[in-house]
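Values quoted throughout were computed directly from the atomic coordinates according to the rules given, and no laboratory measurement underlies them. Only a predicted model underlies this, so the values are computations on that prediction, with no experimental measurement involved. Cβ atoms are built from the backbone, for glycine too; each structure is taken alone.
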Structure I
């Protein structure tokens, strides 16, 4: 395993350097694009008869459990790092719009996209049961602002829109995982899909996640307040993430929600009254670096995973159709509440465009698709998921800055 880690980290460092030196795209998008080009280059060499490099790369990648790596490793660190820098007072101003998008919005998106997927897959000759299509709707619904956040900041995006996108993503990851778990259990026949069972699972998973996040975050606050040594306080924050997430898995509560709550608590209450200026500076630097490194590694792996994805022509048509459906559903989910409750929800002019185009899909969707039991159904849904994620990151991620700039220019007129 050590040799595999060394290869991935070394490759990521080289790709990040190459991107910074020659291409100058946002780091996460740039390294993913280069990794994707390398993957297709290896496919091309294999087609020409030189398959040794591709075979070796595939054997290395096959040793990586992407679902376990992200869901039980990287995700806790990434969510905590994202929540750590969110201003809770500002977040409260947009709690209703964020709450709607992260909960009811996920449910609506799951049903609409799942139903559309069932129709499109059947139209192009893929036999996928409706319940599995709903599972797909759940895994593709959570948004991922990681790749777009830097672009929004460079484009001087309004703070309220940045907070909405980040806040929505931090919470809808946890909600979508719970919805995905419920639907996958029903699809495989291991769980009953009843109102009582779903309600109980949501209460235990989501409510338990909030409670655990408050407990571990509160404990860290008490410990940090009792000392003034930034090295130990940074170590405490790391223990909160690794220990807290491991405990969440053992207790069968939502680890993602627990990490978001703990991150908000430490990033606000502990930052204000339990940390010295030196500790705040060192803690921020540590978690920003962790965030950047893990995201870069994650996007390289996404780019390389194409080597293991079975593509067919029909997948491209289904993926293209579902990209349109995804954007329409997101536009409707955001647009209708804005038109009806613009003043109450505090949306500015042009918000719908940015929130629609800025709702990127990322690694968590791929990881959840990989959690589906092996078989033809998983192969189809995984490939379509991967195509949507590629479009989302490469097309939406690279153009969201222009959308923001056009909105700002319109507001100046």
Structure II
């Protein structure tokens, strides 16, 4: 991977230096010595949230599991570990995380910092699993946040990289479980009007995919925990859709070889919750991504509003995915105090064209208070975005207290968090 560019290749970092420390002591030294510094993870962000005007730091060599607390059901990890590696360890020890994102390739710290999520009406985003964290601050001192010490952990968990360098995290874990998944094809949009909640809660994790070429969903992915018994109730049809006869990829025309196993074949949780296998290139490769969160109560109305933009959206799109996320108490989470639906767009790599259609999408979703994913592409004015987060003043105060000189800030944070 080109270290000057993000994974998708659409963003070039302005940082002139990249450091990859091998010890905690080196992290502390770099934090204290740098004028402006920012942590970069696996470069799966699509905007400048991880950029720095001077120095970037990667924790890829600080990627160990540090401790497993069987009494309290928690695991402590270093800031550079990826989900795929953590999940294998946890499963071998008989544990699991409550959910996973579509990709197992991303770092735990990076995903949590941007409120990345999986799907499930009862599953909160990934950062909700954080029990405690350690962050190296601007002067090299270590700040500690914990659920045992008050509400500030809810500000630090989705920290947008602005508080410092997240070097250690303690996550809540649950007993390991087995899953299977089925895919159904061609679900009419109109069938969601009176059945959205039934569809979204029909499995532990549910994803709806569409290319917006018609008023329907090309695929519905239903990921069942085998212990729940919901898979046994699945018949040949599902709310008007038909069970797929073979393995499929969410994007039409792509091989299903790099996708997680389907057709009801049981397997461990960490091999079924992601859509893509760890050993393969995720998703479509060169692509752009956007995502917007609306209250779950408005899911059907929001989707109908987007259905009116099919002619503008479909030619630019690989696929769009709809998922549900349970509400949380994390200050900068798009799901703060609201059960949400996330409407995701995987675009073809044509930023000029996508940049013209995003304002149309944002206008259609504005009546529902749509909040964009922090690490993906959007055109919403900063003044508008800031009004969508009622705890933003508290987060701003936390950020200024932890980093008063702005060592970990950048243009993105200045615009969307600290702007007037």
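Between structures I, II, where is distance in nm of label points 7 Å out along Cα→Cβ at positions 331 and 355 highest? Spell out each step's value before the answer.
On the way: I: 1.6; II: 3.2.
Evaluating distance in nm of label points 7 Å out along Cα→Cβ at positions 331 and 355 on every structure, the highest lands on II.
Each of I, II could give helix-only ellipticity at 222 nm (-39500 (n - 2.57) for each DSSP H run of 4 or more, over all residues; to 500), but the derived value -5500 comes from II. For distance in nm of label points 7 Å out along Cα→Cβ at positions 243 and 299, the highest value in the series I, II is held by structure I. For the structures shown (I, II), relative contact order in percent (Cα under 8 Å, 6 or more apart) is largest in I.
Which structure, out of I, II, was mean projected area of the Cα convex hull in nm² calculated from, if the result is 18.5? Before the final figure, lay out each step's value.
On the way: I: 21.5; II: 18.5.
For mean projected area of the Cα convex hull in nm², the value 18.5 is produced by structure II.
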